[in-house]
Structure I
Amino acid sequence: MLSQEIRALLHETAGQGRTELIAPPRVPERVPAWYELDRTFAYARHCSTSPTGVPRRMTKAAIDSLSDKEKNDLLYSPAHWQVRVTIPEGWEHVGLLPAPAPGERSWHYPSEPGRTFVTWVGGAELNVALRNPIMPWKVEILDGLVWEKEQRPLQEWATKLRSVWNHLLRWSTSHGDESMRWAFRLAARAVRSILLYGIGGFAQRPKITTGSVELNSDGSTPEIPDGAQLTGITDTHVTWQRHGGFARDPYAHPEWAAAVWSSARAALLSTHQSVIIGQDEKTGDVKVRKGAPSGALHLPAGSILAFRTDAIYTTVRPDWPYSGQPGDYRLKGALGWEQPTPTNDEEFFYLQGLGRQALEAEGL
């Protein structure tokens, strides 16, 4: 069981999904197009190995005393690192690592060449910074927590949920009764929620209160409660959420949630699509292999407009093959003509809604 000190450290330094709006002057005031690329059932891909047991603390002095092979092994172990990062000269793409930020949002993602900052990151993100497809960042490890390799406390649970999800999706398109197809789609969403909220529950995060408020009579956004964050907007309402108090739970595993979230943030930058290669004769489960590279770093510099948890918003429509498997990017919204670049959440959600409507109409 983790000590209270380590739990507190993880709560303070291991964030959840990446939320970033890249506004002018970093991008033009008008963009040629708007595409939403969303990862399907993303967390299900990131439960194969997890931090387990009591971690070892690795100070800078301890790391400096290791051989190159031992250092390399550490980078592939479940870990949470404090690092000093320098962004290389000539870097033109999005930021790779989260850094503490004052104000409403607790994290931001520096991208300015030559900038140095200190932060905490998971092992998956550290590997992207060091081994990304563009150029490596300079990273100095200052401190860290390292867990044993090849421990899989979540794998069986996640694999079974993924198997059920795959079967439900298959039945949702093949069943002869439309009402049953709809029921299978709803059941698949429920299975996804079990995994999503299960991971969140391990984190022992503060409680979240959500609510909605009608738009003003002139269509403008009304006031929302103090400390609340706007999360969505429709033709009639806005929705918001606010973080509440913190409840202790001796059975919480913030280290498991932190590792999944770090892997998911890293996959926003660089991952791969899946290719279906067959089906297990005994279980009916889908067999896959790695396919085409995908993620923001596989799109042109300057084309990224926003990140929202498991989604990328970009001016480029990539040709990444979509297999429907967990972790794959799929096109969820598309506006193939010039748009004003969103500069705030309200404008962002407006374009998000338009893009989804346009793509749905495109498929009719």
Structure II
Amino acid sequence: MTAAAPEAGVREADRWLDALERTYLVPEDHRVGYFDRVAALDMLRCGEEVLEELVKAGLPTLGESGAEWFDRFDLFNLALASGSQISVPEKAIKYALRWMHRGPRTWTERLDWTFVVDLSCPLDTCGADPEWSHAQMLPEAVGGELYDWKVEPEGARMVGDQLRYSGPGPLRFSGNVSTSGELMELRSPVLRKIIEDFFAVGYRWVRLPEPLQWEYQRLLDAGVSPCISASLFLAREFEAAGYPAITRRGWLLGMLDLSHSWVEVTDDDGVVKPIDPIFTWLTEYADKPHPDLAAASIGSRMNRLLPAAMAADGLMATHRCGGRDVTPRRKTMIRRRLSTDGPAGSAGAAGTASTAGVSL
């Protein structure tokens, strides 16, 4: 019994080291030290000795030895590659995707949600003449609606596709929203071939900083494709083939980090249909997903997608103060409603999702 423990420890370290070799690490020009050593251990749950081995093997850090800071995207992607089943990202994704085993009716039925979006200035003291904006939610694009919403403090207004406010923050946008969907098939053989070729390459899904995702060719050349990158690439390919297409930013409801992007393309039947390869890949992380769900995400409108009035490479929220642009702190919570005391809808099990401005 006592002799087996070191051997088991070696196997555990080797598994994590193998995962590190397979992990796409955030390039230095986009790397940010976000988690200290304690937070990294809490996220990976690999043990102090294994983390030390990972650092020696090349897991990037910032700061002095013993007081390192780790990039949160590196830790997340490493955890998913590990297959440990005990890391926070693995357990969180499996929990968030637990609905995927249900049947097709549940992918399109009306769902009601309550949301809160908080924006605040990242500076110690917000500068003069502060201005704020946030992209408009577009639930009507998936057969839903936005209702009973408000903004605090008062004075915000919708200008075009943006909610805008001039004055001191923080800013809170809250209310209720419904989503629904429709099962559709992609008819165009040309579009289907483009998508098949995309999947055939074998790109890996990873989470990365949004500005890095805008450099989609850089990432595709490295064999990885997060949601913004996939959307930008596929939209370009669809357009080149003569099919009108736009990228869309929004939210994947139920995920813990729910900012998301996909493509909307006009099919041969004249109907605009969503194409979401990341949704397809996420089924691989779910526990016993429905066998038809992955295919349905190519062409169908799903009730777990909430569109925003913006492109994939746009900014969800902006802030300006003191004569300069700064990225606002953004926290979004979207929770499944337990009751439907607003417009008619269907009640369901509660679920939560929040993000600090991260895209899948």
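What follows is calculated from the coordinates using simple rules that are stated; it is not laboratory data. As the structure is a computational prediction, the values presented were derived from the model and not from experiment. Cβ atoms are built from the backbone, for glycine too; each structure is taken alone.
What to note about this one:
- Ranked by relative contact order in percent (Cα under 8 Å, 6 or more apart), structures I, II are topped by I, which has the highest value.
- Per mean count of other Cβ atoms within 10 Å over residues 67-74, the highest-valued of structures I, II: II
- Identity of the structure behind 4.4 (criterion: distance in nm of label points 7 Å out along Cα→Cβ at positions 51 and 155, calculated), options I, II: II
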